[in-house]
Structure formats: C-alpha cells, structure tokens
Structure I
Amino acid sequence: MPVFYDEQTKTFFLEGKNLSYVFGINAAGFPEHYYFGSRIGRDDLRYALGVGGNSAEACVPGMTDSGRNSYNNYGAEISSYGSGDYHECSLQILFPNGCRLNEFRYHSHRILEKKPGIPGMPSLQGGTTLLLTVKDKNSEVYVDLYYTVYEDIAVLCRHMEVHNRTGKTISLLRAYSFTLELPRNDYDVLTLEGAWADERTPQRIPMHHGVVSIDSKTGSSSARLNPFMAVLDRNTDEYNGNAIGLNLVYSGSYVLKAEVGSKGSARIMGGINDFDFQWQLCDGETFATPEVVMVYSDCGLNAMSRTFHDAYRRYLINPRFVMKHRPVVINNWEATYFNFDNERLMGIIDVVKGSGIDTFVLDDGWFGARAADNAGLGDWIVNTEKLKGGLHTVIEYCHQSGMKFGLWFEPEMVNPDSNLYRAHPDWAIHMPGMEPALSRNQMVLDITRTEVRDYIVESVSKILRENDIDYVKWDFNRVLTENYSIALPPERQQEFHHRYALGLYDLCERLVNGFPSVFFEGCAGGGARFDPAMLHYFPQIWTSDDTDAYMRTRIQYGTSYCYPLSSMSCHTSICPNHQTGRTTPFTTRADIAHLGATGYELDTTKMTKEEVAEVADQIRAYHEMEDLILDGELFRLEDPHVSNYFAVAVVSRDKTEAHITAFRTLCYPNDEVKRIYPRGLCEETRYFIRELGITLSGATIMKMGLLLPNTTTDFKTFVFHLKKEDSVH
C-alpha cells in the first residue's frame with residue numbers, strides 16, 4: 001500500500017517509486033515532518049528529531065516542561081501564525097474580530113484509492129491519496145491536506161483546501177499549497193529566470209539565512225520566473241546528488257520560497273502569491289489551492305527532469321493527444337504578418353504541399369478590422385474583404401493540397417479600436433477614472449466575469465463550428481495591469497488575480513473539451529505561460545517567440561528541466577532571424593527544431609528548390625525520431641549556458657534506439673578535439689551508428705564518447721542515429 005499509517009507511533013509513510021515521505025502527529029497534536037528522500041524502512045523516526053536552543057522563544061501551551069517546547073523546533077506540514085513560530089506561515093486568516101492567530105492540530109485522516117480533482121483547477125490524475133484534516137485550535141476552521149503518491153514515479157503531489165465552519169465570514173490573507181521542512185540548510189536553489197524571447201535560463205545560488213523567493217505578480221506564470229524551484233545538495237550536478245524539484249500546477253501569480261532559520265533546517269513553501277491577495281471565505285465555503293508536484297532524485301538533475309517528464313506525460317497532459325503524432329505545421333506569421341489574402345496564403349501552401357508538412361496555420365490578422373495590431377481584437381468574425389469567401393476558401397484549398405487547417409486566436413484580449421470594446425468597454429480590465437495601460441495596443445478582458453467568458457466561448461465556438469478547423473493556436477500577448485474588476489465589491493478586489501486564473505481554466509474546460517477533436521496549442525507572447533496547468537489543456541506550448549537556433553538551444557535546454565520535449569513547440573524559421581538578426585544554417589535550424597513538436601515559420605515562396613527538397617528530407621528525418629520525442633528519455637550532455645556546445649541524447653525506453661544532437665556555437669581555428677559522452681544506453685547492447693557506419697557497444701559509446709568534426713562553420717549541428725544491431729534494416 002503506497003500510504004501506510006503506524007497507529008502506535010502516529011506516523012504516516014507515503015511511498016512512491018524510490019521515494020519515502022514521512023511525517024507524524026507529535027505530542028502537541030501537530031503534523032510534524034520527519035523525512036523526504038529515497039526509500040527508507042517504516043521505522044520510528046522520532047529518535048532523530050533535534051532540539052535547538054529555546055532561549056527567549058515562546059513555548060507551546062501545555063508543553064512547557066518538554067525539551068522540544070518551541071514551535072521553531074517543529075518541522076511543519078502546515079505552519080501556524082502568531083503564536084511563536086517565526087518562520088513563514090502556510091496559512092494566514094483574518095477573523096472578524098481582527099485576530100490573525102491560528103494553530104492547526106490533527107483532526108482525522110482517510111486514505112483515498114482515487115485521487116480527487118481540485119475544484120476549478122487542473123491537477124495530476126491517478127495515484128493514491130492521503131487526506132489529512134487539521135483543525136484550528138481556536139476556531140472552526142478546518143484544513144484538508146492532500147498528499148498523492150505514485151508507485152511508478154518518484155513524485156508526491158500536494159495541495160490544501162480550507163473549510164470555513166465558523167458561522168461568520170473570514171478572510172484568507174495567505175493560502176499556500178504546501179510546506180516542506182528539510183533537515184539541513186546547506187542547499188543550493190535552482191530556478192528558471194528569463195524574459196520575452198529569452199525564457200527559462202537556469203540560475204543557481206546558495207540558500208542562505210533568510211528567504212530566497214521567486215514570484216510572479218503579473219497574473220501569468222512565467223516568462224520572468226517559471227513556477228519551478230529545485231533544492232539541491234551543494235555537490236549535486238546533472239547526474240549525481242540529491243535534488244528535490246517543485247513545480248506549481250498554476251498559471252497565475254505565484255510565489256515559491258526557501259527559508260533558513262536559526263535551527264539548522266530549511267523550510268520550502270509556496271502557492272498563490274499572497275502579495276495583494278485577500279480572499280473572503282463565507283461560512284460553509286471552501287477555498288482550494290493549486291497543486292504542487294514534488295519530485296525527488298538521488299541521481300542528479302537529469303533524473304529529476306525525467307521524472308517530471310514521465311509524470312506529465314502519464315498523469316497530466318491530455319490523453320487524447322499526449323502520445324499521438326503531432327501536426328507538422330507551416331505558420332504564416334513571419335512570412336506575411338498582417339499582410340495577406342487568399343492568393344498569398346495559397347502560394348505558401350503550394351510550395352510545400354507533398355513535403356510532409358501536414359497542417360497550415362493561419363495566424364493573427366484574419367478577423368475584424370485587423371490590418372495591424374491596433375484594431376480588431378475581440379471581434380472574432382472573419383474579415384471577408386481580406387479573405388474572399390471567408391475561411392472556407394483557404395480551408396478547402398488546404399484540404400485539396402492534402403493538409404489540415406489551423407487558426408490563431410487570442411481569446412482573452414481586446415483592442416480599444418474594436419466593435420467589442422465599443423459595445424462593452426466595461427468588459428476590459430480597467431480602473432474607472434484612470435487611463436489604462438496598453439501593451440501591444442491591447443487590453444485584457446475581465447474573464448473573472450461570467451458574461452465575458454460566455455461571449456468568448458460562444459464567439460470562438462461559432463468559428464470552430466462553422467469551419468473545418470483541426471488546430472487552434474491560443475495566444476496571450478500581454479500580462480495583467482490595473483488588477484481591478486468593476487464586477488467585484490471593494491472587499492473582494494484582492495481576489496482578482498486568482499479569479500482570473502480560475503476564469504482561464506473555465507474557458508479552457510469549455511473550449512478545449514468542447515471541441516475534443518481539435519488540437520490546441522498554447523502560446524503567451526512566446527513562453528510567458530509555460531506551466532503544468534496549461535499543459536493539462538495544451539499538449540504543446542509555443543516555447544518562445546525567439547526562433548533563432550542558437551537561442552533555442554538555451555531556451556529549450558532550460559525548459560527541459562521540468563517539461564518534456566513533446567510539450568515544446570519548435571519551428572524552423574527564416575534567416576536573418578527576425579528576433580536576433582542572426583544567420584544560421586538551414587540544417588541547424590531544423591535539427592534544433594526537431595527536439596520538440598516541430599514545424600516551420602517562414603515564407604516558403606522565397607525558398608529555393610534545394611531548400612524545398614531539404615524540407616521534405618527534414619520532415620522524413622523528424623518522423624523517424626518522433627516516437628522518441630513523444631516518449632523517449634532525455635539526457636542532457638552539454639549546457640549551452642556555460643559551454644560553446646549544446647548536446648542532448650534522447651533514448652527509447654527499451655534502449656534499442658537513440659538520437660543524439662550536438663551543436664557548436666562558434667568555430668575556432670586550430671580548436672581542441674571535442675567529444676560528447678552519451679548517456680542512457682544499455683552497456684551490453686551493440687548499436688549501429690548510421691553517420692559513422694560502425695557498430696559499437698553501449699559501454700564503448702558512453703565511455704569513449706563521440707567525436708565532433710572540427711568543420712569550419714559557426715552554429716553547426718552534429719546528429720547521430722543509434723539503433724540496436726539486430727533491429728537495423
């Protein structure tokens with residue numbers, strides 16, 4: 001049984017694959033954390049609970065004669081506020097009389113064979129769940145702590161739900177998803193920072209006394225800082241050492257914290273950002289927090305990443321699409337921007353029909369008065385002056401050319417110059433009497449309001465119902481400002497950001513699940529909303545607006561710390577690149593784009609015959625490796641953030657096949673010999689290496705390495721295909 005309770009010691013053992021998470025109910029009635037790490041026995045762990053100095057610290061009432069009489073000596077599963085625990089707290093409540101004290105003690109527990117969903121929010125499925133209920137010592141506030149473990153992966157999922165049974169309205173000033181106590185304080189913290197076109201760069205710093213904190217206040221989950229944090233031993237690297245990875249299944253403003261106190265331990269916690277947050281909870285109501293996915297690895301960062309990948313592919317991403325071959329698209333955006341008509345689009349299709357590209361995606365500019373980015377957003381009506389015959393003409397031409405059709409939407413946005421805004425200016429997020437901040441000439445619709453969501457669902461659904469559309473690109477090109485809803489009373493305005501996230505999930509539930517045969521791809525000005533919650537609805541997400549091959553090695557490398565290759569939408573684009581002005585070889589651009597769900601974003605009418613023929617070869621090569629992208633195991637070999645090289649290996653689960661891609665940024669004359677050392681192969685298996693024309697054992701390949709030729713080309717890729725000897729045809 002993955003969840004075991006020892007009644008004698010009042011200890012809970014949650015056991016996943018190579019994982020134990022252990023806590024108990026102590027003498028004061030608090031759920032106290034004991035251990036999180038590789039699998040251990042079901043022993044009495046209370047012998048290892050330390051006692052720090054208690055001088056000048058408050059005692060737990062009723063325990064003044066105990067050696068462990070201070071709140072600060074307890075490793076909390078849910079930390080209290082106001083009675084002597086000076087760590088960051090899990091939950092802060094404002095009661096009607098102004099009191100903000102709470103102290104949560106064990107009430108009851110149940111073991112659930114089926115993991116319940118979280119009201120209004122996506123979460124992982126499957127696993128076995130412990131439901132632990134604690135009660136505030138001084139009020140009728142109950143908190144359900146949910147813990148889910150999986151027998152096939154080293155993952156623990158957590159969230160909490162707060163129940164108000166006080167008979168009065170209370171206010172939540174903070175409601176985090178989890179608290180995790182660690183026994184030492186000499187850890188490093190790894191996070192993923194970035195910006196538009198430069199998302200998810202790994203940054204690693206030592207944990208220190210005080211608080212290391214990352215957050216978002218924008219109403220979206222990334223690109224500045226992804227909702228991910230890893231806590232590492234100081235000697236942990238890619239393949240050695242302990243790593244705990246934390247990833248929030250949430251798309252709104254969040255916070256993650258690592259705190260070192262005075263007792264030699266560290267406390268990790270986080271969830272909804274409590275900055276400018278207050279939630280009124282009426283009597284009888286429940287407030288649910290988003291889920292955190294906690295991964296443990298004792299084999300370094302790479303094993304942590306592969307566990308995240310497996311967890312999301314098995315238990316989070318839409319099962320209708322997660323293992324199905326993805327659309328190989330040609331997107332018109334960088335080819336035409338807003339300047340297109342039927343003939344221009346048909347010309348793009350003509351060049352690549354029969355090449356293996358199977359889906360044409362019509363991007364921004366097909367609707368309303370949309371001749372530039374300053375008008376038309378929100379008016380989801382086909383511009384028939386630009387597209388004669390409506391979408392049907394282009395869709396029919398796609399089908400005649402053997403291709404499917406995809407369409408771009410930005411459902412959450414509105415231009416002030418639009419029919420929607422003129423009819424409903426109050427639907428845009430704004431503060432009455434104040435000039436709103438525009439970004440990309442647009443405002444954000446207030447999707448905390450039911451009528452606004454109903455309009456979006458109906459207007460988008462009408463387009464999808466009336467046209468044969470196979471693919472939708474859902475964009476989100478700016479973050480939130482003003483943070484005010486005219487539909488909320490003053491005392492509820494600080495609920496706005498979380499209500500926006502809940503509104504987003506409602507839209508996704510109704511549109512994505514309302515059209516189950518349509519493939520939805522997520523986008524947010526590139527990768528500004530690349531998080532597990534979005535992956536629940538979108539099997540792949542546009543990884544970045546930056547399509548430069550060199551920059552994509554860095555962006556895709558960082559993204560892989562917790563997101564699988566199959567979730568990364570990666571396109572081959574034109575050169576000079578539209579974001580960096582850099583020119584890289586066409587082959588290189590495709591090789592890097594093949595390390596994800598691939599496609600093209602360029603003007604095919606300007607391609608040479610040789611390039612068109614190369615596209616067909618590239619797509620054949622991609623289809624040969626696509627199963628590895630969907631379900632293979634990723635091994636990072638060279639980090640482009642610290643090296644002149646990038647390299648990864650993707651290995652099939654049965655170890656019979658592997659694809660290795662290496663990239664050299666700059667060529668140096670008289671350069672040193674460069675080897676890469678693949679990982680993940682079976683040592684005893686003999687592999688035929690197509691590019692070298694030789695057969696070697698897995699042990700030889702991994703220990704001797706593969707040489708990269710010193711060719712005189714910048715931004716050069718080197719690709720190796722490995723197949724088990726008896727499977728080579």
Structure II
Amino acid sequence: MGRTHSRGTLMNNSTRLIALTLIGITALAATRVRAADDNGADGDTYARTETKPTADGAARITVHIVDDASDAPLPVRVIVTASDQSHPDGSSRGVYRDGRFFADGSFTVTAPAGATTIELHSGPHIVPLTMQVDAKAGEHATYRARLHRWIDTASMGWYAGDNHVHTKHDEHGAVRTDLAYTALQGRANGLSFITEAGSSVSYEMIDKLDTPTFLLRYAQEQRPGPYVGHINTPGITRALTDDETTRLFHRPLPGQALTEAVHAIDGVTIHTHPMTPPTQLHWMGATEALSDGVLNKTTDLFDVDAQHTQAMWFALLNLGNRIGVSSYTDAALGRSNTLSPGDRRVYCRADRLDYRAIVDAMRAGRTCATNGGPVFAELDVEGAGPGDTLQREPGSKVTAKLTTHSLGPLRSAALYMHGRRVAAFNVQGKQGAVELTSDVTLPTDRRAWIVARCEDMQGNWWLSSPVYIEPTKEGHMHILVRELTEPAFTTILEISNASRFAQLRRAFFAHVIVTVRHGDHDPLTRVEVLKDGQPLRVWTPEDGDKWSDDRVPVTDPRGDYAPGWEWYPATIIPVHFQADWPVAESGWYAVRYTTRSGSTRTTDAVRFDASNPNSRTISVAQLAGADTKLTLRGYAEDLPLADIAPPYDRGGWWYPQKGWWRLDVDFADEHVTYGRTDELDPPLFRAAN
C-alpha cells in the first residue's frame with residue numbers, strides 16, 4: 001500500500017497549483033441558489049442585473065458569464081431546461097440531443113414562462129454552475145454569472161487537446177456548424193488545442209481562429225484499410241496527397257508505412273477508437289496495432305477510451321514498445337447525438353502554448369489522458385515524468401510520487417508496472433490535492449515502465465503515459481539477451497461476409513493474419529487454415545504471393561474479397577503473413593503456423609454455421625509475449641443474407657444489430673476479463689488444445 005498525504009487546499013505559488021477550499025462543492029457543481037428577483041452582491045455566484053419588458057410579450061433570459069478572478073468573459077457549454085422540459089437554443093445553430101449549445105461569454109434564450117434551469121460549464125478546470133431562475137412572460141431578465149477556476153493545468157505546463165474532431169462529418173447535419181463553432185466548443189470545454197481530423201469545409205482561414213489560449217489546426221484522419229484501423233496524424237506540415245496514400249496503403253502493414261511518411265513531414269500518428277466496435281476486427285478498430293506491437297513498430301500514441309482499451313495498450317507496452325497514451329472524441333459536430341470536443345482528451349506537457357511544441361510532446365510521450373472530468377494528476381518517479389526515461393539497477397527500488405487533483409471525492413488511485421497493479425492508495429472520499437508516495441521494486445529480467453491511474457466517485461478518470469526505466473550497463477546484457485530470444489506473436493482469424501469497404505455480400509471469407517518476432521532467426525515456414533482440426537488450405541513461402549486484381553490480401557480498401565495471400569517482407573525470411581480464403585461449409589475453423597525452429601501454434605477455433613440465414617462475423621485475435629497474453633473474441637449478426645443483392649444498397653457492416661465480445665488479458669499471474677462473461681449458446685468459440 002502506498003503512502004497518502006492530503007492537503008486541504010491547492011496552493012497558488014511556485015508549485016503552480018490553484019487555491020480552492022472545497023466546502024459546499026459537490027462532485028460536479030458548486031451552485032448557490034438565490035431568488036430570481038434578488039439583485040445580489042458582486043461576490044455572489046450569479047445575480048440578476050437588469051429587467052425590462054419585451055415588446056412581443058415573450059419571456060427572455062440573457063446571461064453574461066465571467067471568470068470570478070479576472071471578470072473576463074468565459075466561453076460556456078450551456079443547457080437550458082424550460083418549465084415544459086424543452087431545451088431553448090441560445091446559439092441560433094440548433095441544440096444537441098442533450099439540449100446543449102455553446103456561447104462566447106453571453107447568450108439569450110426565449111423560454112416558456114415558469115421555473116427554468118440553466119447549467120453552465122466551461123471545461124473541467126472550472127467549477128460548473130447551475131442557475132435556477134423564473135422566466136416571466138413579458139419580461140427580459142439579464143443575469144451575471146461568475147465561474148470559479150479550481151485548477152489551471154496550462155500554468156502547470158499541461159495543455160489539453162482533442163486530435164479527433166470532425167466539424168462537418170456529414171453533408172447535412174442537425175446542428176449548423178463550422179470551424180468557428182468548433183473552436184468555440186473547444187474553448188468552452190477548456191481545451192488548449194483541437195486538431196480537426198477532416199470535414200467538408202475550407203481550411204483556408206483556420207489560423208485566424210487562434211486565440212492567446214487556444215489553437216485550431218487540421219490534420220487528416222487516415223483510414224488505410226480493413227484490419228488496420230484509423231490513424232490520426234497531428235502535426236503534419238502538409239496534407240498527404242491521394243497518390244501518396246494510395247502508394248503507402250498498397251502493401252501489407254500499411255500503418256507502419258504511414259507512420260514513417262508522417263514522421264517525415266513532422267507529424268505523429270495515433271491509433272484511434274482501437275476497439276470500435278469490439279465485436280469485429282474488420283473496420284475501425286486498431287487491428288494492425290497487434291502486429292505492429294509484435295514487430296516494435298507502433299504508432300506514437302494509442303487512444304484509450306475505457307479499461308479494455310487500456311489493457312490492450314498495456315499489452316503493447318509489455319512487448320517493448322514506447323507508445324504514449326492519448327484519448328479522443330471522434331466528435332461529428334453536425335450530428336445531434338455526438339460528444340463535444342474534449343469530452344475525452346489528451347494533455348501534453350510543453351514549455352509553451354505552441355502547436356509544434358505540443359506535437360513534439362506527443363512524439364516524446366509526454367502525455368496523459370482523461371475522459372473530460374474534473375480529475376488531474378502528476379506522476380513523478382525520481383524526477384522523471386510521463387515520457388521520460390530513468391536508468392536504474394534491475395531489481396532495485398524506485399520511489400513514485402503521485403499528486404492527484406480532484407473537484408470531487410476520489411474512488412481509487414494506483415500505479416501499474418507491466419500491466420499489473422503494483423501500488424494501490426487509500427484515497428476513497430479524498431478530494432482537493434492529495435500527495436501519494438510508493439516504493440516500487442523493479443524487475444530483474446526486463447526493462448520496466450510505470451503508469452499511474454486515478455478515478456473519482458463519478459467515474460471520471462485520469463491516466464498517465466509511462467515513465468520508462470532502462471537497466472544500467474551492468475544489468476543490461478542479461479536483459480538484452482532475453483529480448484533477443486523471447487518470442488512474441490499475434491494470430492488473427494475472422495470469418496465474415498463484408499466487402500473490403502464494409503458493405504455486405506453473400507460470400508464468406510476467412511481472413512488470416514500471422515505475425516512473429518525475430519523472424520530473421522526463426523521465420524514463418526507454414527501457415528494453415530484448419531477445419532475441424534484438419535488442414536483446409538496450407539501456405540508455404542515456396543508458394544510465393546498471390547494478389548487478386550492487384551489488391552493487397554486482407555487490408556486493401558478497394559472492392560470485394562477474392563482468394564489471395566502475401567508473405568512479408570519477403571518469402572525468404574517472412575515475419576508476417578496475411579491471406580483471404582473462401583469459407584462455405586459448417587465447421588470449427590482455426591489457424592496454425594509453424595516457424596523454422598519447428599515451433600507450432602494454433603489459434604482458438606471459431607464455429608461457422610453455414611445454415612445461419614444472416615450476415616455475420618466471428619473473430620478471434622490472440623497476442624502473446626513478455627508474460628502477456630491477450631485474446632479478443634467477437635461475434636455479430638446483421639441483415640438477412642437473402643436481402644443482400646446488387647446494387648448492395650441495404651446498409652453496410654458498420655455497427656451490427658446483434659453482437660457479443662469478450663477480452664481476456666493475462667499479465668503474468670494476473671487475469672482480467674472485459675465485455676461479456678456469459679457464453680454463447682450454442683458455443684461459437686473453442687480454446688486451442
């Protein structure tokens with residue numbers, strides 16, 4: 001158990017912490033409710049400042065919002081709930097499904113007469129406020145609301161941002177949005193920057209939307225192909241052309257080629273929405289991240305949005321990858337049902353608010369991530385922070401210090417090393433600034449990484465990038481030898497009737513991916529698709545490669561699937577294999593591979609039922625190495641096969657109507673399970689012998 005020290009206030013001095021006594025503040029809001037017709041004093045949370053009649057007899061409310069320390073206007077996220085439970089719009093752009101709109105310092109709404117609730121938020125660093133006022137017919141009442149900043153992460157060197165926001169993802173939208181409204185939403189949610197990831201808008205004047213505390217930039221989200229995932233590219237100094245992306249994606253493992261190209265133009269890469277949806281591997285999820293992790297060629301950052309994606313990120317770290325944490329919203333701001341920029345976010349540690357400095361911080365892994373709530377923390381391991389590297393003797397102890405800052409009471413705080421929790425702090429119910437300290441014993445046989453995580457009672461979480469710990473020269477050789485000989489692999493099998501671009505077809509294909517580490521010493525020599533334990537199709541490097549219609553097997557984004565396979569980087573010493581093969585008969589299907597040393601592994605088996613009348617996908621992905629084992633199983637159904645016919649306009653395989661998934665992860669002797677714990681009936685998965 002770590003050591004805990006709680007302070008009553010946050011100090012506003014050279015430590016850059018902000019004073020706040022939390023008496024009377026709930027976990028989410030500090031609200032002082034006052035009579036609507038009481039003028040109030042200047043120090044009150046809000047007060048009515050003016051009343052005048054309306055010419056049309058309507059009830060109107062105007063609110064001016066200021067920072068209570070500086071009296072400067074504040075951008076706000078607003079929800080007005082009228083007496084009839086409607087949500088009046090104070091933006092003239094339309095409200096989102098929860099009733100929210102955004103305003104820059106002030107807004108006016110016309111509301112039905114009666115009791116009216118006004119919720120004001122200006123990001124997680126400012127205490128939110130709920131106003132209770134009375135809308136009166138024929139009266140225009142003006143109020144002044146004062147919001148209090150309880151923490152200033154930018155003054156601490158941590159700048160919050162969202163690298164995955166779409167201003168106008170669709171041609172038409174319920175909310176009228178543009179880049180200016182995108183910037184306003186970011187500022188109203190307390191962000192220092194947004195990287196807009198691609199929309200049907202002009203970016204010619206995007207730099208004109210910067211303010212002294214906020215930056216808006218553009219970098220296209222890339223979609224290299226199925227079984228790859230989507231990758232964001234903040235920091236690129238120019239857009240990649242269509243010819244460039246066509247060339248980059250016209251090969252196996254296109255994510256690796258994209259990362260190299262993005263680095264060449266000063267950007268970073270981020271695997272985003274890594275398990276969306278978790279029932280399938282085909283479309284948006286970060287499937288290639290498993291192969292990249294085995295080969296130690298990952299993206300720079302990995303978007304974590306839940307504990308199951310955190311577990312996948314931990315597994316990649318355990319394989320020896322330096323990959324920082326990030327988070328995102330994928331907000332499509334024209335849609336009424338979407339997140340707002342910064343509802344999940346990444347914090348970057350930089351010496352100034354400068355986009356290049358922020359991008360450099362991302363590449364170095366000087367990041368942490370949250371789900372947008374009023375929780376923040378700072379991790380220090382003997383002077384090193386997230387993204388930094390220490391050198392220490394294997395088996396020695398290091399002292400980790402975690403300072404948590406929370407507006408509401410905490411539930412948990414912990415340190416993780418190699419995916420396992422190595423320190424848990426007794427913080428339940430504590431709030432404000434809490435100092436935590438724990439000694440951590442380093443392993444004797446491998447490099448180490450330490451990550452911190454904390455969460456409040458409302459489910460708001462914060463997660464750090466790793467502090468990396470390298471062995472001293474005296475202990476380095478033993479660890480280097482282990483890394484050179486320790487195997488790691490991933491195997492992927494999915495059977496589905498989706499085309500490459502996720503449209504539905506009647507034919508089913510098995511899609512196979514196998515990746516092994518140290519292929520120069522022990523390359524692949526044989527890959528098989530098994531049906532009921534017997535080889536259905538066998539590939540060896542002597543067979544060479546086969547592409548159908550000049551399309552990369554498995555990962556090419558164009559057209560329908562056909563039989564094909566590829567050994568990579570060459571048939572001489574292949575470390576990676578991917579193939580498509582038709583499936584028509586019922587049975588238990590699995591993948592088996594063999595390496596030059598004679599090592600053979602078989603995946604879990606999946607049950608394909610040829611009599612099932614519906615579109616469906618069934619998949620199993622397995623990753624192993626460095627005391628880590630990860631297995632992701634998924635199943636989903638959609639439209640009846642009988643409804644699928646040219647021109648294939650009955651929808652696509654995006655978010656299936658029926659789904660089941662389960663993720664099992666082992667870090668040494670610690671086992672965790674996410675998703676569904678029940679078994680499918682009849683069983684559709686069978687563990688390998």
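Each reported figure results from applying straightforward, stated rules to the coordinates on display, with no laboratory input. Computed from a predicted structure; not experimentally measured. Cβ atoms are built from the backbone, for glycine too; each structure is taken alone.
One table, with the values for the structure above:
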quantity	calculated
Test item: Rg/Rh (Cα atoms, Kirkwood Rh), for residues 514-657 alone calculated as 0.96, pick one of I, II	I
For distance in nm of label points 7 Å out along Cα→Cβ at positions 466 and 538 computed as 3.9, the structure of I, II it came from	II
Origin of the derived value -3000 (helix-only ellipticity at 222 nm (-39500 (n - 2.57) for each DSSP H run of 4 or more, over all residues; to 500); candidates I, II)	II
